[in-house]
Every structure is written in structure tokens, then in C-alpha cells.
Structure I
Amino acid sequence: MNTRRIAVRGIIFRDGELLLAKFRQKDDSESDYWGTFGGGLDIDETLEAGLTREMIEETGVQPKIGKLLFIQQFINKGQDNMEFFFEITNVEDYAQFDLEATSHGILELNRSDFVDPKKELVLPAFLSSIDIADYIKNDRPVYIWND
């Protein structure tokens, strides 16, 4: 049976940099790549409710969700995955937060920081090659990435 996982991600962009995280591996080391905050939807959960829940679990900060910017679809281990990337508009609220003070942050993440996606290994990779500021500032169609 083919299954589909739906996930939501927050795009927190400031001065050419994205707020990203290094993920905790099973051996407590950190991932080689940076990734966005967010995660999978629960059954019967809307995109906005799921993103709000995930952002609070991982950062402790209530997001103000803006427009849908990007959609990514990919297959991983036989599972069809769809990820929806939304602009988070209250960027300054994320300037400092404590992963250890969150319900999930320290369990899933090693650290976070604002990083230049063009200078670091970021997943999904399309975040390193597109003009994120242009998508946020202008009325552009949602960018769809199939991998």
C-alpha cells in the first residue's frame, strides 16, 4: 500500500538568512545539513494548525503564518511525501529562543541559527537555489519542487 506523508514547514527569513536547525541523530550527533522547522501533520489536522503545533513544539514561539511559498513532493523509502512551506511573519520573535525550554526542540534538534542558505548545506536543496526574498516580497505563484 502506498502511503503519503504530509508535512508543514516554517520559512523564517531575515536579511538573506533562514532560521534553520541541525537535527539530532540517533547517536546524539548532529546532521550534516541544516533544515527548516516543522513536521508531519496529525490525522484530521489542518496545514495551519499543524504548522502552529510544530513551531511551538520545536521553538516555543507562537507563529504568525503568512502565505504559502513552496511545495515539495518526493519519494523516500517508498513513501510519497508532500511538504508545504509557509512564510512566518513574526520573524523577530524567533531572534532568540531556548531549545531546552521546548517540548520537542532538544529531543529532535541539536542547535539552530540564522544561516545563509547559499553558503551552507540546506535541505531541501531548492532553498539554496531560489530567491526566497523575492517569493516573500512579491506576488509570485507557489514554487513547486518535485524530486
Structure II
Amino acid sequence: MYTKISTQLLRRQLSFYWTGSDAPHYHALLRDTDGVVFLDYVWTVFGDFPYDGPIHFDLLRKHKDAIERGLTEQDPGVRDKYRWMAGYHNFACRRFVRQFSDCTRGEARASRVRAEADQVAEYAVDGQYPEPQVLPESPAEL
């Protein structure tokens, strides 16, 4: 379950920074297909990778498993919520893999970083689901 963030309040708060994307919390927010802004909580499974911590594959697996169980729900309203989660989960995984696909930090290290990041793709939920979007660069565009 997520809490709806007031667009007016968010626009005002982000406008305190040079651009909205300069805000330290900007990259932790996403916009749903219906325009609702929400907190990107899946990013926490990626920790401080590749610098100070590992990818928490166990948490990523638990999130995926919970979604797949929920997609079998008989209640269509509940199942729709899990379809939303599947789209968000897949978006987070793809975005993370893309972030490290062209890593070039020292060839040996870059190869390890890319290989570990590429494993995240294996945790995607099978199927096609609507995905959220990153926020626009300017708060005025919210």
C-alpha cells in the first residue's frame, strides 16, 4: 500500500532546489501511470552497490515471490494491485540493470559489477504490466 503524495505539496517542496532533480530525495520518487507520485522502495534492495554493499537478492526474491502469489488472487481488485506491483518491480529491475550495463570502472571490476547487476534481470516477474515513470526534471511539469 502506498500513500498518495499531494502534487501541489511535492511541487512546492522540490522547487526549493535549483531544479527538482537536484533534491536529494528526487530519485527516490516515481510517478504511476495515473499520475500518482510514490516512494520507490525497491531501490533499497540494491543497497550501496557497487561501492559499499551487495545487492540484496534475498529481498528481491521475496518481493517477486509475494507478487507472483498475489497475481493468483481470485479477487480482481486485489489481483490488480499485484499487477501494479509487478510493473513497478520489473521497472525497478530493468532500470538497475541499465544503470550498470555500460560500467567501465577498471576492466576487472567493471566486468564483475556488470555480471552481478545483470543477475537482477532474472528476478523480473513474467508477463507485461504497466510501469511507472521517473519524475520530470522540473517540478512545474508535475
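Every number in this text was worked out from the coordinates using simple rules, so none of it is lab data. Remember, it's a predicted structure, so these values are computed and weren't measured experimentally. Cβ atoms are built from the backbone, for glycine too; each structure is taken alone.
The figures follow:
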quantity	calculated
Origin of the value 0.95, where FRET efficiency 1/(1 + (r/R0)^6) of positions 62 and 78 (r between Cβ atoms, R0 = 30 Å, to 0.05) was derived from one of I, II	II
For 14.6, 44 (Rg and Dmax of the Cα atoms in Å, calculated) the corresponding structure among I, II	I
Computed 3.3 for distance in nm of label points 7 Å out along Cα→Cβ at positions 6 and 30 - originating structure among I, II	I
Answer label among I, II for the case where distance in nm of label points 7 Å out along Cα→Cβ at positions 46 and 134, calculated from the coordinates, equals 3.2	I
helix-only ellipticity at 222 nm (-39500 (n - 2.57) for each DSSP H run of 4 or more, over all residues; to 500) from the coordinates reads -4500; which among I, II	I
